Structure P
Amino acid sequence: MSTSTDLFEVLKRRRACRTFVPKPIPENLLDKVVNAAHRAPTGGNIPYRFLIVVKDPNQLKMLKTVSPGYFGDSTAAIVVCTDLRVGRGVSKVDEDQCSLYDAGAAAENIVLAAYALGLGASFIKSYAEAAVKTILGLPEGCRTELIVSLGYPTPDEPPPIRKPPEGKITYYDKYGDRKSSVNNNSSKTPSTPDQFLFEYALFLVTAARGIPDEPQHYGAIRLLDAVTKITGLYTTTTALKPDPFLIEAKRKIDAKLDTAMVSEEDFMKFIDDLVNEFAHELMKRHGK
């Protein structure tokens, strides 16, 4: 796909394909579909999602036997799985919820990539988890989330089922508003020092509520983000003289905050260096 038009055309053609022709999928196309799945995000960039590509006819037959929702004889399938043993401060929310969202994101990428490449695909969730785990040889601490069947659709594949009008519900700004009330003359509430302090306090309260349910390193991210928000007070009043040190600290944090999603070791080193800079600045301001 090279343009947005291509994407929307694929979205239009996407459907649950349940009839396939017995034609193997070339390795280069299958690799593209797999890469599309891996391009999907994971919460906190935690590497707990993995894929099992099934092409062996006997494996596919066994999967279908234990999966009442597996229709058609596809020539391949991709099983999206979660490794619950992966650590790095994974919370219960990540284990029970985020991994499900992340699996769904990968599965949707698989289906869209399949239709972009002339293939057909279908989500499968109706299967015996214990049996599928046995067939795939999954160790303890791993579970399957979704199976996506893949293959070339039959020429007479039925068109997508049209959703009834009541199945396409869109509200604007809040529940119940079916039409947008925003116009080009609308503007956000001007920020005053009082409003800024209230919104900053609200950010801290909501961050505090989320920290117990989030990965451990998110706590550090939230606090550093709070530091960057402090500098926003300079834009609300002339009573404060902008602090060059804090402004520079904000620039550094903005540039390095994503490090937490890549390397916890590098992220902690960045925080240590930042603490050291603040300590030296503190001594400087005290004439030391």
Structure Q
Amino acid sequence: MRNVRVGLVQAKWEYDVSSDDAIEEGIEKMIQKHEGFAAKAKEQNVQVLCFQELFFGPYFCAEQDRKWYKYTEPVPGPLTERMQKLAKKNNLVLIVPMYEEDGTGIYYNTAAVIESDGTYLGKFRKIHIPHLDPGFWEKFYFRPGNLGYPVFETSVGKIGVYICYDRHFPEGARALGLNGAEIVFNPSATVAGLSEHLWSIEQPAHAVANGYFMAAINRVGEEPWKTGHFYGSSYVVDPRGQMLVKGSRDQEELVVADVDLDMIREVRNVWQFYRDRRPDSYGGLTDI
């Protein structure tokens, strides 16, 4: 059995955003909060831990303000290095979503993947960028990702990442499976409304269609812009679409599940979706 203990962090931004000094203070407190969750994960023998989308701050995409550009940094960069030390200290494979600068004025919604010995393995850039009114003005902040659908070889297994709005698109979920992913993490920042109904449908469907585990992470609470309630409900689902654990709607917590990666082979030997694929018949999809 290839057992892996997975941890997901759902947390609140509870700090002032009225000034740069207040934001910077809140960011440091938010990072420290997640460092505390990492220590708690170590105590619970978690092996791989994922933070929520843009984990270090509020979900600032609820407004359009250039001041948030200043919180970008290279990946890898200073925050990545801090997270590398955190991973090594707690013996955790870490998935760390942050705001990346790839050159002056070129910004991405990115997740760094770090090995448990502190080695930086690489990054995923969010592919699909929403621009919905109100509260999801992400095109103001991010370019669409251009690194494809990488899968990272880690000490706990093959890990893929699909950030928030990406989860609505089955094509990338399939690409991650074809690239060998065994666990796909979807760190998110999503509020109650239409998306909550889909939250418990789409990702179990991805897990079934692609024969892998999915781990979905969402923050909790309300933030200064009052655009809605972040409903938490972080969960892990197996390749049969069965939910193994689910967090609360409103509490900060570490959500933990044990997964057996050997189930992937068992399920795929029954549901032969990869064998029965017909890529020769799908070419027109990219022409429409």
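All of the numbers you see were taken from the coordinates with simple rules; none came from a lab. For clarity, every value in this text was computed on a predicted model and none was experimentally measured. Cβ atoms are built from the backbone, for glycine too; each structure is taken alone.
If you rank structures P, Q by mean count of other Cβ atoms within 10 Å over residues 202-209, which sits at the top with the largest value? Working shown, then result.
Details: P: 12.1; Q: 20.8.
Evaluating mean count of other Cβ atoms within 10 Å over residues 202-209 on every structure, the highest lands on Q.
Figure out for me which of the structures P, Q the number 71 belongs to, where percent of Cα pairs over 22 Å apart was derived from the coordinates.
On the way: P: 71; Q: 55.
The read-out was computed on structure P.
Which of P, Q yields -8000 for helix-only ellipticity at 222 nm (-39500 (n - 2.57) for each DSSP H run of 4 or more, over all residues; to 500), as computed?
Values: P: -13500; Q: -8000.
Label of the originating structure: Q.
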**OP:** Work out the source of 3.6 here, i.e. which of P, Q gives that when distance in nm of label points 7 Å out along Cα→Cβ at positions 178 and 218 is computed.
**Re:** P
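When you work out mean count of other Cβ atoms within 10 Å over residues 250-257 for each of the structures P, Q, which one comes out largest?
Details: P: 14.9; Q: 18.1.
With respect to mean count of other Cβ atoms within 10 Å over residues 250-257, the highest-scoring structure among P, Q is Q.
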Subject >> When FRET efficiency 1/(1 + (r/R0)^6) of positions 242 and 258 (r between Cβ atoms, R0 = 30 Å, to 0.05) is computed for each of P, Q, the largest belongs to >> reply: Q
**OP:** Figure out for me which of the structures P, Q the number 13.2, 42 belongs to, where Rg and Dmax of the Cα atoms in Å, for residues 106-153 alone was derived from the coordinates.
**Re:** Q
